[in-house]
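So, here come the structures, one by one.
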Structure P
Amino acid sequence: MMTHYHPISITHWFYVTLILAFGALLVVGCQSEAHEVSIEERDGVLHIRNAGLGLWADRDASPIAFDLEQTYGADDGTDAMLGDARTFVADDTGYLYVFDRQTSQLKSFAPDGTLRWTAGREGEGPGEFQNTFQERVLALDGTDLYVLHQMGTRIEHFDTDGSYIDSYPVGEDIQVTALVGISSKGYLLLAAPIWGRVGEHLYRFDLDTQTIVDDTEIVLHDDPVDEEGLAHSAGLTVHGDSLVGRLGIGQYALWSLDASGTPARTITREVDYMVGVGRYDMNGGFRIRGYSTLKGPFVLPSGHWLAFTYHAPEVRDPDEQLQREINENASSPTYRATIDLFDSDGRFLDAMVWEDTQTPDIGEPAQMDAEGRLYTIVEEPYPQLRRYAVRVATPQ
């Protein structure tokens, strides 16, 4: 199992009502040595449970290799510089479309990393953007781009040449927080929190009638959320004709769902040190902080799944840790980042590990295209996106 060192510290503070996407805490060194896997079908859902180290954990070399193909974003002060690189979509030929929340602009990059065009600006008029605080606000459908903004109440429509097409009201009564993608039938898939639960409302928005035609409630955990006034996102994304998501509240779980939002398969890792979110009540409100996260799955054409985690190994009680940081000026904990590999049957194979950081050397995994290329986010020394070819080496 490879260990890489890449020191960096990132602190996130959140206030009052917030949708959480924090996930599992994974500590590699505190598991049983033998790998165990069980497969069981319950109520039409295939459950794959992994315990212990990975099947390939005794290998000297990592089974995953990332080959850098291209970087996007510059540091020269031109339009090619990204103020915020966290919201983007990529097509299967390497063209990239970024919504820069810092400048309220759409930007398109060619496969060789050069800037093609910039469109939009901050404002309330046609083709303008306002209040785009969420990360999942951009979707690509062929030659059409859609941007969710104005606190989830409006969608702007552009083509992939940067020309404005139309604008659609969503409505203010459903609290949409994410644009998940495009369904196989051409509907825009919008997500909203299920307050007090782990999951999301999935709405299908018809562009022709500009109406919500369906609302599916997707709950990935039966237990309610402990924190009052909060919801935990399922992080749904479109994968082919289906959906994938993750659950990192109290457990490490990756999900695949059919096109209707019905769970089909879940892959879990049995770990007993996930701490979730710390909460501290103060001054009529509260502060919260996540000490771990789980993102993915990122599905390779081979059927392998990748998942990204970071966690604070020494934190056991997140509420106590947060209280100490606020009242005693305690130092922030150190973190560990991992990229975990599962085979097409859902068995955990191995993990790449980076100590003293929340971010792998390759950047934070964010998206994978249909060709199996991984796109990552880099924050330092300036915002940038990277594209990697991914290779999985089978043991001889």
Structure Q
Amino acid sequence: MIGKEICKVVNISNPIDERFTKKSIDWLSEDEIDELNIVEQEKTIEIQYEDGEIRKYGYVKAEDIYLTHEVILDCMYVKDLQIKYKEIKISARHTFFDGDTSFNKVIFQEGNIHFNNAYFGEGKVVFKGINFDMKRVTFTEAIFKELVLEKCIFACHLSLKVREANMIIIQGCLIYATVNMDFENVDNIKGLYLNQTRVLGHIYIHWDKNKVKKLIENTKNYSLKDNEQIEITNKNIAVQFVLLKENFHNLGQYDDEDKAYVEFKKYMRKSKLKGEGIENKIKKFFSILYQYILWLPKIVLFEWIGGYGTKPRNVFVTMMLTIIGFALAYLYLPGLEIDLSKTPIKDIHVAAIYYSGITFLTVGYGDISSMNEATALVSVFEGFLGIFLMSYFTVSFVRKLLR
């Protein structure tokens, strides 16, 4: 429902022999009506919403629209509108689109294109193969079940601040300018799918506020209106996250960039675990086996500890815990023993931490040394961990610092 609250449609009347004029619109303010281009119609449609409100719309036959090049649909009702291979000028604010709506390889004439506050019902809305050139396209506060922008070119601003949508699909598009997807009612947006789309401009969306991770992940099991399934692999999802990662970087939203990058790496790991994209069965088997062998180290070292290089603080804390952990092992683990006779440090715990620290940092002053083979081997292992974690910390810290 177009208004302050979203209500479901419970009844759509048949066309009524009542002339539709500006006076028929009692659900908008006078100022809002004055901004619209209302074309009087011979018949009216009454639509009842769940809250009991009944609104009147002008009734327009889809076939009548095919005969004109200037399509004025402000506050109109139209069903199953399918326009293709046609040059038109359109205005569709507060319009009620019933059934499926499609604009296929349509050329829009001069002027911006507005579908603000339009209601697209339970049908699928498709814009396919359209070059919007330098025209602003706005769907502000519009309500969809499914909006598909396929193989379109946007060289000017695109507003997708829709009020409600089960799915927004942007597929094979080229975006030169800006896209506003900073949804006000994000809980009413169920899914977002960005496939094979190049963004040369910017997409304005916020990771936490707009629940981007949830929107993209929801597409995995989304069923289209015609009961087809969007086939989305883990790699498809990863590609969407890396697209947003680059977008956030260009906008200077570095925290959002890190979050998108982490999700990209997670889904690439899942993709490799399933052998996605490998057709040869033998190669696929050994590739999956190799990935499962490395699964736990990757999860612990790259994901949990360092967030794939986005969390230097976590790496630093892990370094400190590693030094303390090895110090306690040298003191209390059976079979491990260090020689403290040459060090001036009296407290054995401080001495153990000191030995662990210089081993971890690969300094090795020699005043404390291992007393058996087991301790020597453990010390070598700690030194290796030290080199790895110090390098990991340096990379992640410098990455943060330079930005």
Structure R
Amino acid sequence: MTIIARNEEANLPACLAPVADVFDEIILIDTGSIDRTREVARSLGAQVFDVPWIDDFAAARNAALERSTGDVIFWLDADDRVDHENRGRLRSLLDGLSDVGAAFVMGCLSESVNGTESAVLADRIRLFPNRPEVRWEYRVHEQILPSLHRAGIPVRRADVTIRHTGYTDPQTRRLKAERNARLLMAELRDRPGDPIVLFNLARAALDRKDTQAGVKYLTEALNVLTPGDPFARALHVYLATAYQLLGEWDAALEACEAGLAAAPDDGELLFREAVVRYQLGDKVGAGDRWRRILELGCPERPTCVTPEIYGHLTRRNLAMLAEERGSHLEAFRLWSEVLAECPSDSQAISSKARLTRKFLRSLPARVMDGFMRRAGFRSRSAAVRADDEG
């Protein structure tokens, strides 16, 4: 196992302790710590090597590869976490490896910032053969996949999810964003027109609310991709989102349709297209797309997607749409399904209560009287008042 770290004494125990006995060796590259990172790492069984930081994450990760002796490499960051269930899955995967010539994708679940954003599940290649020709590339948002492709190494999926906690603190997130933007601009000077660099620059621009710059970088990236490149899917998702932020709804719809032409069952693109169609007044089309997402269901391994798209986020939108057209029973059912997933959802609670009040008030007096007797109420107003208080 490899890890690069600087000033991570507080994070290392939670990162390394759960997996320390899973691997034959742990190689930690320290890039200039001034705290007890080295001592803590050694106490957890890691071999520690000092490597100067040269503004290049790939270089630091490759320094770890050069010092590793195992047949396969697994990597973590200090702010990654492997829970008990996924530790067992990881061990089973390693114990059952009969072919060390393949790489394995695992889920990376990035937690929200102070609970204000949805968690994001993305794919990361976490396990790969230890070969001289397999090396990391790019200064930041570093990639191992290009070298795997050149070496002809297949990539498979593993049922393991790593939890990433590095963006839960807003201050830490801001500092990382500033550092990443600086490294990305240096990378662009070395790799002009590289679609991966342009994509990451676009993400950084959108994160700092510079939406016009995000559109510029995304458009440039799409222009240099070869037809059919699967990377275009993510570019179209981000481009549609950027146009939506700018209020350019026709352009957003065009971006969605271009992406869906190549990936017609992509949940992110369908969700984004539904939002755009709703804003353009096509509520029927919006509903059709949201229902399609629920029909498809969450893929076995979604790629860089908010998993809630396949559940309560889409059901919430369909519930509001149902209320707008007066389909109160359908709306009630959908809000109930939202609450089944998210019992504390305040919007679902209030909406379901509002629909219940509307239903009670619409009942004929005779039916209402029977309901009151069965429920133990003395009057119609008492039943409605009890519902209001509930």
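Every number here is computed from the coordinates shown, using simple stated rules; none is lab data. Owing to the predicted nature of the structure, the values given are computational and were not obtained by experimental measurement.
Among P, Q, R, considering only relative contact order in percent (Cα under 8 Å, 6 or more apart), which has the greatest calculated value?
P
Quick check on the output: -500 is helix-only ellipticity at 222 nm (-39500 (n - 2.57) for each DSSP H run of 4 or more, over all residues; to 500), derived from one of P, Q, R. Which one produced it?
Here the read-out was taken from P.
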